[in-house]
Structure P
């Protein structure tokens with residue numbers, strides 16, 4: 001294959017947790033940030049007004065922190081979580097929320113301390129046990145992960161997240177049968193559990209089973225703001241060499257979000273399979289404008305230039321790719337081909 005295809009993965013944030021903590025702790029005036037336009041949004045505006053009327057209510061800060069976390073206003077969310085803790089340090093869920101946020105930013109050791117504190121406060125707190133399970137899955141300590149999950153399921157046999165995390169552990173272990181069973185149980189317990197529905201779809205998609213499309217459709221119906229299920233449909237069609245259907249799905253994604261890089265990558269890949277190198281070049285060219293530091297975009301555009309006989313343009317793109325990824329083997333090989341050394 002010439003063109004590089006982006007993997008079908010969920011992406012994590014890259015903001016360092018240490019930066020989050022610095023911002024959050026630098027100035028913890030509880031309502032000094034209330035002039036931030038973020039707090040004028042529906043829902044946030046109402047809870048902010050409640051905070052202004054009752055500035056010592058820890059539960060209100062925690063409620064707003066959860067809302068901010070949901071819309072990925074991470075520094076503001078962490079500030080609110082820590083304010084809640086400063087007002088009431090007896091709530092395990094407050095510490096657990098900070099631990100979960102740090103985990104999402106790959107600060108594993110920092111996350112562990114907060115979750116352990118949550119469990120000291122409430123050894124039966126299901127949220128903290130499940131967050132510990134996430135940590136263990138991340139470090140591939142599956143035995144410990146299952147122990148944490150089973151602790152929760154013994155307390156509550158209908159805890160959908162417990163089954164979902166079991167599924168993620170099994171999936172990581174390449175045990176697709178048990179993974180699918182666990183995800184299906186999560187969906188049976190909570191029919192609108194979008195992440196579990198998506199995971200079932202992805203497992204069927206990996207088998208090139210068209211049942212995947214039904215699950216992706218269901219996931220999209222639950223949350224039409226999330227374009228990933230549409231993108232996943234495109235990948236399913238692409239993997240099955242149904243290229244026109246794949247392009248149609250990617251176009252839907254790009255129409256809704258013209259910054260959705262993976263859709264451009266895969267559209268370029270499909271055009272390459274269809275020998276439409278000039279159209280593939282256009283996709284990769286757009287990617288260099290979306291992210292001018294994307295080495296892979298320059299490499300793929302360079303490859304298209306090379307295939308179209310545009311030697312100097314290809315050399316320039318390969319060099320540009322190496323500017324951002326100094327040991328990019330394919331770009332190095334491209335330069336060697338064209339420069340002969």
Structure Q
């Protein structure tokens with residue numbers, strides 16, 4: 001934990017120094033000569049770059065501005081990169097997307113739709129086939145098993161399992177399991193497949209990638225728990241990006257892979273490699289389920305502290321967010 005925190009601090013210091021040494025980011029109304037698109041890579045860059053580069057090349061051609069990728073597996077680093085204006089737009093999973101909205105002057109431009117048309121995905125817990133470990137076995141705790149969580153800001157790797165599984169059962173993973181390791185989804189998947197970890201979190205989209213890239217390893221794991229649906233990843237832009245450029249980017253995503261003809265077919269093939277079916281309009285309200293899960297986690301932390309004032313404040317915040325979310329769901333039952 002200390003090493004992770006130190007690494008995070010050093011990353012922030014490096015970003016701050018880089019920001020100070022660079023020219024100010026593009027302000028609203030000025031047209032940039034180049035855009036940087038950040039990609040929260042739960043897998044390694046070598047696997048992700050060939051999947052994303054064709055889409056970024058198409059974006060460059062359509063909007064008339066060169067778009068270059070910026071890959072990293074550290075969620076905090078990429079949020080800070082957008083905060084300091086080192087990136088202007090990017091693909092974020094839902095939890096870090098919310099933090100970027102709250103802290104990095106970002107806004108939601110659109111959302112991902114999966115290849116089958118779904119606008120959601122699920123967090124999962126996996127074990128090695130033949131282990132006979134069930135979800136009930138994990139919830140008995142007793143420090144019997146080794147467990148893998150995702151990055152602290154990962155929606156499916158940490159937030160959803162906490163909000164939908166561990167918190168409702170009053171479980172602190174650090175006290176429940178023999179050891180808990182935080183790693184990206186791919187590392188956790190391979191650790192379970194190879195018997196290094198007894199169980200870990202993951203998500204349904206990642207399992208599709210792993211099945212395609214490493215079917216032998218995929219055959220060694222099984223899903224023992226699935227979360228309720230989670231908001232798919234989102235496309236974010238900095239609010240101060242030139243409005244005309246922002247609209248060009250919006251139109252690019254909303255029309256990419258749509259229509260008929262050779263170009264649309266080629267674009268759909270690019271999306272298929274990402275396991276995507278396209279993009280749909282969205283705004284910051286798309287992240288409301290994440291706000292609700294984070295409020296539940298804050299309430300859990302407050303209850304653990306035993307501080308009555310803190311508990312009351314967290315309970316009020318949770319009740320407010322939960323009521324607002326319920327009201328929106330009732331008004332828009334198909335969303």
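We did not get these values from a lab; they are worked out from the coordinates using the rules stated. Owing to the predicted nature of the structure, the values given are computational and were not obtained by experimental measurement. Cβ atoms are built from the backbone, for glycine too; each structure is taken alone.
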Assign the value 1.4, calculated as distance in nm of label points 7 Å out along Cα→Cβ at positions 131 and 179, to the correct structure from P, Q. Q
Supply the structure label, taken from P, Q, corresponding to helix-only ellipticity at 222 nm (-39500 (n - 2.57) for each DSSP H run of 4 or more, over all residues; to 500) with the calculated value -22500. P
Compare FRET efficiency 1/(1 + (r/R0)^6) of positions 171 and 211 (r between Cβ atoms, R0 = 25 Å, to 0.05) across structures P, Q and report the one with the greatest value. P
Can you tell which of P, Q yields 9 when relative contact order in percent (Cα under 8 Å, 6 or more apart) is derived from it? P
When Cα extents along the principal axes in Å is computed for each of P, Q, which one produces 58, 51, 46? Q
With distance in nm of label points 7 Å out along Cα→Cβ at positions 75 and 123 derived from the coordinates and found to be 0.9, which of P, Q does the value describe? Q
Upon calculation of Rg/Rh (Cα atoms, Kirkwood Rh), for residues 235-322 alone from the atomic coordinates, which of the structures P, Q produces 1.24? Q
